[in-house]
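Any read-out appearing in this document is the output of simple, stated calculations on the displayed coordinates, not a laboratory observation. Keep in mind the model is a prediction, meaning the values are calculated, not measured. Cβ atoms are built from the backbone, for glycine too; each structure is taken alone.
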Structure P
Amino acid sequence: MMHIAVVGGGISGITAAYRLRGRFGDGGDGGDDIAITVFESAGTLGGKLRTVELAGHSYDVGAEAFLARRPEVAALASEAGLGGQLTHPTGAQSTVRAGGRLVRLPSGTVMGVPGSAEAVAGVLSEEGLRRVAAEPGLPPVSLGGGDVNLGALLRDRFGDELVDRLVDPLLGGVYAGGADGLGLRATVPALASALDAGAGSLTAAAASLLPAPSPSAPQNREPVFATLTGGLGTLVDLLAELAKPDVRLNTAVRALHRLPQGGWRLELANGEITEADAVVLAVPAPAASALLAEAAPEAAAALGEVRVASMAVVALALPGDTELPDASGILIGAGERYRDGTPVAAKAFTFSSRKWGHLGDDVRLVRGSVGRFGEPGALAADDEELVRRVRADLAELAGITAEPLDTHVVRWDGGLPQYGVGHTELMTRVERAVAGVPGLAVAGAVLHGVGIPACVATAERAVDDLATRITSGPSHA
């Protein structure tokens with residue numbers, strides 16, 4: 001029986017295990033054609049998909065939604081039998097804390113890059129608006145086929161205010177990092193493509209990507225996001241059940257060696273040694289880089305260039321009579337402060353009971369996100385202090401002082417990749433190097449997007465590639 005090891009039990013690793021079972025699973029006699037082992041260093045599967053019970057409710061304290069316009073997650077959930085749990089946000093609008101004021105998050109932008117100065121009139125000062133209005137008159141943007149630092153480009157064209165008040169808060173929710181540490185092509189590829197196609201300014205490029213105004217919009221517009229009513233963790237649990245792997249929790253893989261006769265030897269952190277015919281790596285960039293140092297040094301070097309951020313989520317269950325703002329949440333810029341000058345610790349709040357209709361109203365569920373790349377800030381505090389600081393932010397920004405009925409803190413240390421300048425080329429190097437190693441595949445958020453659909457897509461592609469090489473001959477082993 002062939003043995004395939006999946007290193008990493010997040011959504012990428014579990015999707016890979018599920019697709020492997022589908023490819024090689026039940027033989028004609030009902031038996032299994034392969035053995036699959038999932039090695040996960042944490043005490044639970046799911047990675048950044050984590051559903052917990054909070055005051056009697058299933059509540060996501062990791063990723064809470066996925067991009068509905070991409071088909072991968074909805075298709076996977078439906079295939080697994082969870083299609084009836086798919087749901088969309090209520091339509092409550094988000095807000096942003098900009099320049100000490102709480103304002104509606106403007107439409108008419110692409111990740112904060114405006115299609116017109118009017119689109120950001122409620123967010124910027126008069127000087128900030130003047131800079132935005134002047135951008136189309138600047139010399140045309142020419143990328144020359146290469147990549148550029150997103151923050152430097154935007155600050156040069158629009159000034160600092162647009163970046164600090166709007167672009168960074170939006171990017172912080174995706175990457176836990178700001179524009180100054182990210183590259184244009186990997187983070188806003190559609191904007192880069194519009195510039196490549198001849199848009200003379202960033203304003204024109206953004207405008208070309210926005211939907212045309214319509215009397216029926218946004219009522220008839222397709223929902224942007226979706227989730228599962230039972231929590232996204234239910235997808236991980238069900239895929240693991242269907243994949244039938246041997247799950248090894250609290251088991252880190254310390255080293256990976258290619259065997260002379262083919263196949264792999266995995267050294268576990270507990271000193272145990274195990275062997276496998278093939279390996280799928282679905283771990284964060286630092287771990288993947290270390291594991292590939294011997295078998296695929298070029299891939300290891302490229303992954304070693306990827307910087308990572310840490311973050312935490314503080315979940316609060318508040319009494320049912322707590323009055324929440326009429327909004328889905330608040331995005332917060334890095335420089336925002338209290339009226340007395342105290343820095344705001346959180347980077348965002350989600351008023352989940354406003355955002356998701358299925359959560360009910362017997363309690364009010366709120367989550368605060370903390371952590372930006374290069375700024376440990378409140379992350380250095382213990383859980384009790386982190387809850388205190390997030391509650392203080394909630395009181396300052398939204399006037400909510402209710403005592404929580406229940407709380408939960410979850411942290412991810414170094415798990416969020418920063419897509420810097422040239423990230424796409426780095427990942428091309430990784431995939432090219434791995435493709436030359438028999439019986440090896442990689443997946444995960446570091447490759448082609450940090451969202452759940454992108455992670456699922458990398459896992460499915462990894463299994464397709466691995467299966468093709470396995471079935472083409474004995475060189476996989």
Structure Q
Amino acid sequence: MSAVVSVDLLTLAPVLAPAAAAAAVLVADAAVPRLRRTHLVIAVVALALGAAGTFGGLGAAAGDVRRTLCLPGHPDVCLYTAGPAASALQLAALLGAVVTVLLAWPGERDAPRGRTAVTVSLVLAATTGATAVAAARDLGSWLVAVELATLPTIGLVALRGVRAAISGAVALLTTSLVSFAMLALAAACWYTATASPLLAPDAALAANTDPARRAILVLAVVLFVAGIGFKLSLVPFHAWTPEAYDGGSLPVTAFLAGASKVAALAALLVVVRAITPLGAPVLTAVAVVAALSMTLGNVMALRQDTVLRLLAWSTVSQAGWVVLPLATVSAGAVEASTAYLLAYVVATLTVFAVVAAVAQLRGLSAARTLTAYRGLLRDRPGLAVALGLGLLSLAGLPPGVLGLVAKVVALRPVVGGQLWLLALVAAANAVLGVAVYLRWLRVLFERPEGAVVPTARRAHPAVLLAVGLGALALVVTSVAPQLLLHLVGG
């Protein structure tokens with residue numbers, strides 16, 4: 001293969017900033033181990049710089065993309081391509097990591113020596129993978145980025161050290177190994193069918209003309225969807241999700257629900273862009289897993305009495321909505337899927353930030369149960385309003401207009417493609433999802449059974465900042481939801 005000669009550092013900033021910060025944190029910890037708060041500052045600054053690097057691609061026209069790592073003599077063959085949707089996903093991953101760092105900030109004081117540096121560096125490494133996979137266009141870079149976004153999360157879950165955390169980490173590790181095996185086999189099938197290391201539509205169309213190669217190509221697509229389905233928590237690849245959510249610390253669980261899902265969808269979108277010209281039959285698998293995920297996720301979420309397991313099954317259900325538009329060959333399917341994921345990430349991270357604040361006020365064990373939120377509206381109205389707005393956005397109910405618009409945007413390609421059965425399943429699950437989130441929302445208005453004895457007078461400023469940022473983002477995007485569509489080029 002020809003050597004790569006084209007390198008644009010500004011275009012690569014969303015990937016390079018967190019990668020460089022991860023190394024800087026480890027070096028700083030080795031040089032001055034006592035300055036643990038410095039690691040958090042380095043992370044926030046680097047993530048902010050990386051987020052600034054995405055601005056050039058946000059809101060651009062669909063055909064306006066930023067390219068780098070291009071092959072000599074072939075300026076249109078680039079290994080890194082970031083359009084509006086990819087830039088929006090990179091921004092979501094970076095901001096999701098910022099929220100994770102803010103939620104982890106209060107634990108810095110009591111953490112064992114070296115723990116803060118390890119946690120921050122793992123978050124930054126996983127974020128590097130998430131931003132890289134969104135723009136990767138060759139099999140090698142794509143596979144490495146997918147695993148870089150996954151493997152550090154296993155360590156993050158295990159760092160809590162309790163039995164539930166170890167169990168969750170083992171479940172996540174097992175899932176990761178199976179997922180990588182499927183993705184590696186999918187890559188091999190793709191190369192066999194197309195004779196190209198690039199995930200590009202031209203390669204897929206060339207293979208589609210030969211019946212034998214087409215069969216191998218379809219197998220590659222099925223394996224791609226299955227392998228990414230593990231990471232996106234799609235049914236039937238979801239079993240690790242409740243264990244990992246329940247076992248990890250709150251910041252880590254927020255990262256799994258936010259930036260980790262961004263990475264998974266980004267990986268799937270790279271594949272979908274390459275196979276969309278083949279037509280609807282190869283996307284049937286996406287329709288099936290979308291319907292199963294929405295249904296099972298909602299049914300199981302209705303049965304949960306603990307917050308983290310409810311959010312875990314909510315993630316499974318929302319993953320079905322995220323991939324729903326991708327079951328069609330609509331030109332706007334990628335943008336619709338990206339927009340829905342952004343809405344989900346904003347709402348979910350806001351909910352996690354409120355849970356972290358309640359954990360500081362009423363105790364971690366109490367905050368994991370729904371009953372701990374009784375009387376929150378009277379006791380802490382600001383937190384209750386932020387939580388309510390997040391839950392209503394996930395349910396798709398006003399005043400959480402963002403969630404309602406996101407569901408309409410996700411359904412539009414399905415209705416336009418006349419997939420009526422899938423649209424009916426989605427509509428039924430929209431109603432079922434309302435019951436899931438209103439069940440939690442109702443608790444906010446109930447009177448507590450006994451006196452609530454707080455374990456702290458106030459939540460940490462970093463956690464309150466995360467709550468404020470999330471609530472502000474929900475308000476702005478609910479008042480002007482077109483801003484979200486503009487970001488992804490819709």
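Values computed for the structure shown
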quantity: Which of P, Q yields 0.90 [FRET efficiency 1/(1 + (r/R0)^6) of positions 109 and 141 (r between Cβ atoms, R0 = 25 Å, to 0.05), calculated]; calculated: P
quantity: Test item: relative contact order in percent (Cα under 8 Å, 6 or more apart) calculated as 23, pick one of P, Q; calculated: P
quantity: Comparison of P, Q by distance in nm of label points 7 Å out along Cα→Cβ at positions 341 and 381 - largest value held by; calculated: Q
quantity: Identity of the structure behind -23500 (criterion: helix-only ellipticity at 222 nm (-39500 (n - 2.57) for each DSSP H run of 4 or more, over all residues; to 500), calculated), options P, Q; calculated: Q
quantity: Among P, Q, which structure scores highest (criterion: mean count of other Cβ atoms within 10 Å over residues 261-268); calculated: Q
quantity: Origin of the derived value -0.38, -0.95, -1.27 (log10 I(q)/I(0) by the Debye sum over Cα atoms at q = 0.07, 0.11, 0.13 Å⁻¹; candidates P, Q); calculated: P
